[in-house]
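Listed below are the structures to be examined.
No lab work stands behind these numbers, since they all come straight from the coordinates. The structure presented is a predicted model; accordingly, all values stated were derived computationally and were not measured. Cβ atoms are built from the backbone, for glycine too; each structure is taken alone.
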Structure I
């Protein structure tokens with residue numbers, strides 16, 4: 001068996017997420033390629049004459065397919081890749097009729113063709129590496145399914161021809177990045193949040209808790225902005241691409257801008273939804289926050305207001321409502337009079353923490369609470385770690401939080417953990433080689449990657 005690891009060959013680390021896909025060399029302290037997961041595509045970009053109905057739908061990986069069917073399927077996949085608009089020429093560059101999709105759903109890969117295009121963009125296009133020369137370590141969420149893990153191995157072995165593969169849990173990798181073998185990992189992503197007990201480098205599955213609370217917070221923010229209040233009208237979240245020109249106006253005054261009707265009418269709903277979501281994200285990062293000692297109307301008023309201007313030129317001052325958004329992470333019962341997304345309310349963060357600890361053995365609880373690792377881009381919201389520390393201290397006086405101040409370490413903790421793991425010389429024995437994949441098939445993924 002060929003050994004991969006240490007100084008023999010540089011391993012690659014791939015960390016797919018709902019906001020971005022991170023890729024780089026094991027042993028580095030930052031990813032070499034960070035690609036937005038949102039991807040643009042146009043159906044008519046396959047070619048001028050063909051339609052989707054004309055494209056053969058055979059799967060190249062189907063063992064029962066004939067050689068001709070496999071060749072047609074591979075041609076179809078290459079055509080699909082050619083119509084993707086990713087990275088710097090992705091959705092941020094407007095195109096008529098462009099749809100916007102994301103291959104990730106609930107933290108897991110769902111659209112494998114689009115994901116494969118992102119892998120191609122990350123490694124051969126940006127990093128200029130040949131995937132058939134480097135083993136690849138891929139990260140996965142703690143709740144990933146066996147079928148998804150096997151499909152990931154299949155994509156990398158069969159389509160990208162990697163010589164060796166391994167898939168590792170982000171809960172474990174985040175604890176490694178923090179220098180801990182045992183930890184309670186609190187990961188706040190773009191769509192999902194999770195609380196993962198890690199004991200001696202292994203996930204304690206019975207204590208795993210996760211929910212879509214970040215997605216709920218984002219939709220709450222969107223509904224709050226477009227809703228009319230006593231202080232202001234509902235805000236039009238048009239992106240800059242649709243604005244021809246605008247004039248400065250006083251706070252709360254109606255915006256004066258010229259809409260590019262030609263572009264707006266040719267845009268798709270998925271593009272407009274994506275553009276609105278980005279406007280909400282920018283607003284939330286600029287003025288959003290969380291009160292460090294729990295929700296209190298007077299405290300929210302004492303923190304003052306912040307002014308913000310939208311792409312249309314409309315600007316206003318935001319007061320207590322800017323703290324109301326982040327409060328949803330901890331208490332979804334606050335703010336019902338402002339806005340409420342029309343969907344089931346997911347489990348809040350403290351509920352997940354309580355459920356995770358109750359599922360763990362009593363003798364482990366103090367060790368876990370003394371090693372709480374906070375990670376994920378969503379945890380960078382102003383005041384998040386201070387509020388979490390306040391909530392934990394009220395219930396667990398011995399709680400200790402590890403939250404790196406460096407945004408790179410916090411945002412890309414899973415990738416950094418993979419970089420550490422993949423660079424260890426002792427790790428080479430865990431790689432699944434191509435020879436083992438061809439001999440044992442999908443079953444070896446579950447046997448080797450615990």
Structure II
């Protein structure tokens with residue numbers, strides 16, 4: 001494909017993050033931008049101009065004036081990404097697709113794109129842009145290794161236009177990544193398929209420099225943290241996955257006047273030194289993947305770090321340090337039956353979990369679980385838009401699909417009653433200012449959806 005950019009400068013690139021109408025898509029009460037495209041934009045050569053459209057906040061433009069469009073796609077958003085790509089290509093604008101879904105199914109993605117990026121795109125992006133500017137875009141760009149996380153440029157956050165409500169104008173929310181990858185290799189999880197099964201770390205000094213660049217003030221010695229001003233979401237799949245690194249990181253974070261939330265595994269409760277650092281560094285809460293209350297399910301999916309008989313004690317230990325918890329649970333494992341929904345709902349209340357998230361087991365392509373379901377002939381739906389953890393796309397073992405969906409929706413409604421919310425929040429009192437709005441937003445979104 002020959003480029004006409006010699007007649008028009010600079011070379012203009014549009015990066016698109018699609019969204020579709022789903023339970024936590026356009027309708028979600030709280031909307032936050034992804035970090036992936038601002039990160040990618042930071043690698044764009046100076047000779048090119050880049051814009052970002054996050055469809056949660058802005059409509060997709062017609063593409064006039066752009067020389068290249070890059071679209072990222074998770075599996076449930078692949079059909080939407082393909083429609084967007086087809087539209088741009090029909091107007092003569094070259095498109096490159098990347099992200100999780102094109103990485104695991106590149107041949108499918110190539111039917112809707114001029115080029116496909118397989119794997120993490122940062123190290124490939126300057127070459128992709130240079131090739132596009134020269135009119136020699138290749139069909140495939142493949143990252144054959146997991147990039148080192150040292151000397152990363154700062155994400156171009158200013159390119160994402162996020163509407164701000166006056167009500168929350170005093171609150172700054174930032175997304176920061178310190179590690180990639182996950183060592184647990186759960187059979188249903190897509191993380192290791194793309195990001196690998198070994199944790200890669202950013203140098204702590206570089207994370208510190210990023211926090212400084214965001215204008216977050218240092219905490220005065222003996223000073224008290226602002227209650228709700230600068231909030232950092234650490235996007236790592238397990239911020240304490242490597243204990244030595246986590247200790248160094250949290251010690252640094254504790255010097256900033258911020259509050260933060262992140263993700264961790266249940267065994268974070270086993271290390272009091274780490275729990276102390278989490279508390280003292282301003283953590284409001286952790287999202288923890290309990291997944292299931294059945295140890296047989298845990299064994300089947302290979303998440304050995306979870307020991308279900310210890311869940312309640314671990315929750316109480318974490319709570320004793322003043323750290324809130326949002327528990328993630330999945331319905332539809334092979335040992336789940338009609339009684340599973342009540343058991344999980346009762347556990348959420350008994351454990352006084354400040355937050356929770358329920359989902360339906362989903363066999364994402366590229367995961368061992370997908371291959372298992374495929375081999376057993378249990379995949380019943382390959383419309384990727386239904387792979388959103390809100391639909392049953394495979395045949396469950398101990399109940400039919402209708403029973404699974406009804407139980408799942410009942411669990412959502414039951415755990416979002418005002419009685420459940422007040423029971424969980426007023427007893428624990430861990431960071432009500434954060435978990436209160438979270439429950440309100442989930443209630444408003446989920447009950448309207450259900």
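A compact table of results
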quantity	calculated
Comparison of I, II - label where volume of the Cα convex hull per residue in Å³, for residues 86-157 alone is highest	II
Given 29 for percent of Cα pairs over 36 Å apart, calculated: source structure among I, II	II
Among I, II, which structure scores highest (criterion: relative contact order in percent (Cα under 8 Å, 6 or more apart))	I
FRET efficiency 1/(1 + (r/R0)^6) of positions 318 and 382 (r between Cβ atoms, R0 = 41 Å, to 0.05) derived as 0.55 - corresponding label from I, II	II
Test item: distance in nm of label points 7 Å out along Cα→Cβ at positions 14 and 350 calculated as 5.3, pick one of I, II	II
Among I, II, structure where percent of Cα pairs over 24 Å apart, for residues 198-373 alone as derived comes to 42	II
